[in-house]
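Next up: some structures, all given as structure tokens.
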Structure I
Amino acid sequence: MRLQAAQGWNCRLGKIIPLIARFLVLIDTNVWSVLARPRPEPKVIAFLAANRANCTLSTIVLAEMEYGIAKAIDATHRSRLIAFRNRIETLFIDRIIKPDEATAVVWGRLKAELERAGQIIADMDLLIASQAIAAGIPVVTRNVSDFARTGAAIINPWEP
């Protein structure tokens with residue numbers, strides 16, 4: 001897996017935040033969704049197992065999970081998604097990150113900057129990236145192309 005953008009430091013918006021001691025990471029929805037599959041990908045499982053104590057869960061990710069549950073047509077599938085979401089929320093209850101004022105500032109600046117450049121990123125992904133940038137932690141995601149445009153540090157557990 002490769003850490004992109006910041007290598008131990010997050011310098012966005014003039015902040016320098018050393019990533020020391022407890023190396024926290026913000027897990028994107030596409031990584032959590034791997035766990036809900038019948039055959040999860042071994043690389044992702046290995047990453048999450050090795051970094052479980054460092055993983056954080058965003059309320060934005062919980063919102064995306066809730067959206068997936070609401071969209072599910074099959075009752076059995078919906079029940080599995082609800083159980084999965086509840087399990088994740090319970091396991092990470094003490095490491096749930098909520099948007100704050102710093103997230104709002106980062107999001108507003110990034111949204112305007114990307115729009116001026118003609119680049120559109122889904123608002124939920126931009127909020128997750130903004131949370132990570134504001135907290136000075138990397139995002140763990142497979143969606144490298146979108147998150148890289150935000151300047152957030154990225155870890156892709158699918159890559160060696």
Structure II
Amino acid sequence: MSKVHRYRLNVRSIRELTQLLKQLFNVDFNRKASWEAVKIDRGREIYVVDGLPLFIRIDDGIYPTVICVERRIVSLPKIVVDMGAVPHITNGADVMMPGVVRIEGSFKDGYIVAVADEKYGKILAIARSLIPSEVASKTSTGRGFKNIHHVGDVFWKTMKNLQLV
């Protein structure tokens with residue numbers, strides 16, 4: 001892994017970021033919260049709020065981290081997968097419909113969802129839906145969700161190395 005660069009965000013960046021997060025995920029933050037960014041490489045950053053890694057930036061998209069969803073800071077529709085799918089998802093595979101046990105919440109094509117395991121209910125990944133929830137609940141074949149961030153990826157390893165997890 002290349003060297004990471006950790007720095008505090010300036011007031012203007014914080015204001016722009018909090019406005020964007022309010023639009024995307026309907027989440028408000030305390031004005032006095034401490035914001036830092038951890039730049040992993042070109043186009044990939046982790047946003048740390050009061051010591052917690054809550055959001056990631058991949059190119060032009062901002063997504064909540066697994067930790068953010070686990071702590072219920074951001075509420076997302078949840079896809080529950082069987083235990084056979086867990087090792088594949090935590091290795092970065094997209095979520096295939098045969099592994100989906102149930103869907104909690106509704107979403108449209110392109111929405112961000114959380115992926116959880118069936119046995120423990122732990123959040124394994126953050127994914128983008130490739131089909132709407134109405135279709136997903138009736139489908140049992142094919143790819144249903146694009147894996148964006150998962151336990152064990154470069155973001156997770158960086159958070160762990162910086163002792164943020």
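What follows is calculated from the coordinates using simple rules that are stated; it is not laboratory data. Remember, predicted model here, so these are calculated numbers, not experimental data. Cβ atoms are built from the backbone, for glycine too; each structure is taken alone.
For the set I, II, ranking by mean count of other Cβ atoms within 10 Å over residues 77-84 places II highest. The maximum of distance in nm of label points 7 Å out along Cα→Cβ at positions 69 and 125 over structures I, II, that is, the highest value, falls on I. Taking relative contact order in percent (Cα under 8 Å, 6 or more apart) as the measure, the highest value among I, II is held by I. One of I, II was used to compute log10 I(q)/I(0) by the Debye sum over Cα atoms at q = 0.14, 0.15 Å⁻¹, for residues 53-100 alone, and the answer was -0.44, -0.50. Which one was it? Attributed to the structure labelled II. Work out the source of 14.0 here, i.e. which of I, II gives that when mean count of other Cβ atoms within 10 Å over residues 45-52 is computed. Label of the source structure: I.
Here helix-only ellipticity at 222 nm (-39500 (n - 2.57) for each DSSP H run of 4 or more, over all residues; to 500) has been calculated and equals -5500, so which of I, II was it run on? Computed on structure II.
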